[in-house]
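Quick heads-up: structures coming right below.
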Structure I
Amino acid sequence: MRLGDLWAKHGSGTLQPDSAETKELFIFGVTDDSRDVRYGYLFCALPGVKENGLAFCSQAAAKGAQAIAVPEGTLDEAVGLNEYEREKIVVLRVRDIRAFYARLAADFHPGRPGMIAAVTGTNGKTSTVCFLRDLWGEDGRSAVSLGTLGLQARDKRHSNLEAGLTTYDAKTLHIMLGELERRHGITHLAMEASSHALDQQRLAGVTFDAAGFTNLTQDHLDYHETMEAYFQAKVTLFDERLRTDGVAVINISDTYGVQVASAMTARGTTVISYGDASDNADLVVRERIPHVQGQTLKVSVFGIPYEVDAPVAGSFQAENILCALGLAIGTNVPVDRAIAGISCLAPVSGRLELAAVLANGAAVYVDYAHTPDALDNVLRSLRPHVGTNGRLHALFGCGGDRDTKKRPIMGRIAEELADCVWVTDDNPRTEDPDMIRREILSGATRATNAGSRPEALELALSKLRSGDVLVVAGKGHEDYQVVLQRDLSGQPILDSRGRPTTKKIAFSDPNVIREIIAAL
């Protein structure tokens, strides 16, 4: 691709030098990682949360970069090129460098499934994209989901590696999109869209055919700082990434969802609403009947009643099913077939997953709930499953190096909604685990500081009686814990900048639960 064509299509800012000769230069690839630069590449020096790409411009030049893109307003000294390199390398000063890079990634790695839907919101993204994938599959579409659980088809993972990010970086994403279409014949993709990815413009190269909004509650304020900034990041999916003639499926029981629905209606985008009957939504659960294997749902779809058995538990999962149902209908799955597909949904790993049933009949569920709202929803959803004279137990912790404000809030919610509360570790990272537990306990004075996760699980499981339900929350599908890395003397291992480092250790809630029960 010629630099001039690339710049005319995606550029906004200035070229140095800006000449006809410069614009005739060939660009053979694009990357934001200086280690991946090859001869004739364009290196994009993206600003990062921990590192700034400007620090790697000289490395990119040494590896053969033809051009280097930097944020608009960057001084020559900050680019770090020597006098010879400044004569040879074109510097692009770009107004929105993250969006610029994402669009270039789409151009250099073309191809995508014909139908792509994205789901955003604080909670419910993973379950919703998995449910949508299954509804598409039941209608005969070749479908996969992409997000926190990695790349998955129905009942099949396509990677043993943890996704790491809910939404991938732009280059990785577009390489995957092209491969899914060309080599694997995937026609439908349901993917999660995180607020971080939307704010960082990682999705700027994708135009979505449909988008879902589940809810917005407190989370990620360590990054966004305010709820309004958090909300505006989510809205980007609808304002900028969703086709005008696409479909927006919105939870209008959520006050933020009402705002999104109003904006999409004003834009002329088709809106399918879901929520409570009092909201006059298009999709409503009229009645939910919990049972051992899941729940029976009586739903209203555009005013027409239906009844279907769903093989998943929980009221919030019923909401996620509505979102997936709306997205399926909005992407041309006939209503009757979409409704019938609900009975064939596969359980979602770590999302109200029934991990074990004890000999006395007590049930143990594992869920990824790690925010105040998610914990509230899980506990309220499983209360109807508690037997006569049974008790609802909650076991959870909070992640280290993350939003500290939610810790006492989650403690208070657990104490209000559960009969027994066991406070333990989540992913402590570089923080002192006991300090995190004490901060949670400041909002739950009657809860038990149950120690490390293995200790807490063993204690809580030993206390279960007939009719009890234990919810093990926070880690869900994760098969590891992130802990501080120490040397043989017990001292923290620091990186080159003097910061404490972490490591992953193998730990799966469902597996540990089953091992403990087997030994009881």
Structure II
Amino acid sequence: MSYYDKHTVYFGDLHNHCDISYGKGSLQDAFFNAKQNLDFCSVTGHADWPDLPDCSERSQSIKNYHHDGFDKLKRGWKETTKYVKSQNIDGEFISFLGFEIHSRTFGDYTIVYKNLDGEIIHGKNVPALKKVLKTIQDSGNDGIAFPHHISYIKGGRGINWSAFTEPFTPIVEIFSSHGGSETDPCTRPPMGVLGPSDWGSCMQYGLSKGNIFGVVANTDHHHAHPGSYGHGKTGVWAKDLTRESLWNAIQQRRTYALTGDTIQLEFSINDSPMGSVIPPADKYSISGKVVGGAAIDYVDIIKNNRLLKRFSPCDFQTDAPTKTIRTKLYLEMGWGHDYDYCHWLAEFGISEGKIIGVEPRFRGMAKFSSHLALEGKSKEKILSNWKYIDDKTIFVEAETWGNPSYETNTCQGICIEVDLPLSADVTLNINGMQKTIALKRLFEGSKSEMLGDEMEFPAWKLHKAPLPHEYNWKLYFEDYSENNSDTDFYYIKVRQINDQWAWSSPIFIRGEA
């Protein structure tokens, strides 16, 4: 029995924001949204910026804006702590207490406490903060400080790898709404106000310098929507959904990073799971399993920042048709004229069989919401929600605005995993429209319709349903390279056809392990 057979993967977001500092939307809305699609969450306020520059009129305006947010978090910290505590239910949903500090010199860091108490801590720099965390640990409350949006330029709030230390930093955030940080160039490069990415700040650069860390992804969403789809999510392999188990798994780097779909990812070398540090060996037996949220495009094994092996659909045999089948059905709603609002009510299900899992793919307000505010159409919150009607049908309520560009998707969606006969139909009652689509039709391709007969109306889409062999892969590869050393590292990354990604934490080879 493998490590993964004895553990369960849980999904969460440890870095996101709302109006407890300088975000939008309430803490209550943030946890409402989190509980729609996550198992654990920390809603982080902005707390400090020790080396904030003060050299021009523009910088003074930026300084005032940030300090107003810091002061707001400080004033409300007692109430924030109280509410975060109230949201925790072991076995159902785990809430963590956390906050964020900025640093031009060292990069931005998120501080998360193990226990549901703790104060905002300050220090002249990140090393000083870690010394305070050591003192707090000695008093009985553990904490971590992990860097985020690391690929920005060093000195411009990107990570400073030369100052990176492992104590209190078991994980590094490599994807969020800021973009990707695995390497450069990479998928979804940073395009925001903090500038472009730099190779010397990326994850692969940090690994090349011998650092040991696991990887996570979080949304860094600023509109009270932890787990906002497509903006980042963390998978953690833990014994159960308790604070102790999650914390131990994070400390052991049993984590992986996702962009959006809750891909189930397993990765082992010589039976040691992701995040492990193992001794050198003559042979490395590399195994993995991927259960995607859609058809998989490829899976790469990366060794020492170079492609070692690529698995593609050519490597997996087509399954013979059977009377029953397991697949995933993804309903997406939105589109229409730029910024046009639509309120969606849908009953979504199957005529035969059973729903065995539900994955909401809800998005929070995007950065373009300021333009909506100018037009009087914006809201500070989106409270999409869903519930079971029975074992064959779910109810979904969502809000959308038309996509402002082909690069900005504001649609809302939900995916159900189902076991059902090949003869079954997919049923949809959406905003008064009743539709029945044969399952076999969705194996051929997607089905879409507009809500009205005119152009630029909102529309819905049922995505192509993947066959089992298209989204469920088992991997195996043996590495006998004569160039193996006692400082090697391996990780795997997954790309789906719908351009959703996952990255495992590395496994490290060390001579003293």
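Structure above, values below:
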{"quantity": "Comparison of I, II by distance in nm of label points 7 Å out along Cα→Cβ at positions 93 and 285 - largest value held by", "calculated": "I"}
{"quantity": "Structure from which 10 was derived, relative contact order in percent (Cα under 8 Å, 6 or more apart), options I, II", "calculated": "I"}
{"quantity": "Entry that produces 63, 63, 40 once Cα extents along the principal axes in Å is calculated, selected from I, II", "calculated": "II"}
{"quantity": "Structure from which -9500 was derived, helix-only ellipticity at 222 nm (-39500 (n - 2.57) for each DSSP H run of 4 or more, over all residues; to 500), options I, II", "calculated": "I"}
{"quantity": "Origin of the value 4.2, where distance in nm of label points 7 Å out along Cα→Cβ at positions 213 and 341 was derived from one of I, II", "calculated": "II"}
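Computed from the coordinates by the stated procedures, all read-outs in this text should not be read as laboratory data. Fair warning: this is a prediction, and the values are worked out from it, not measured in the lab. Cβ atoms are built from the backbone, for glycine too; each structure is taken alone.
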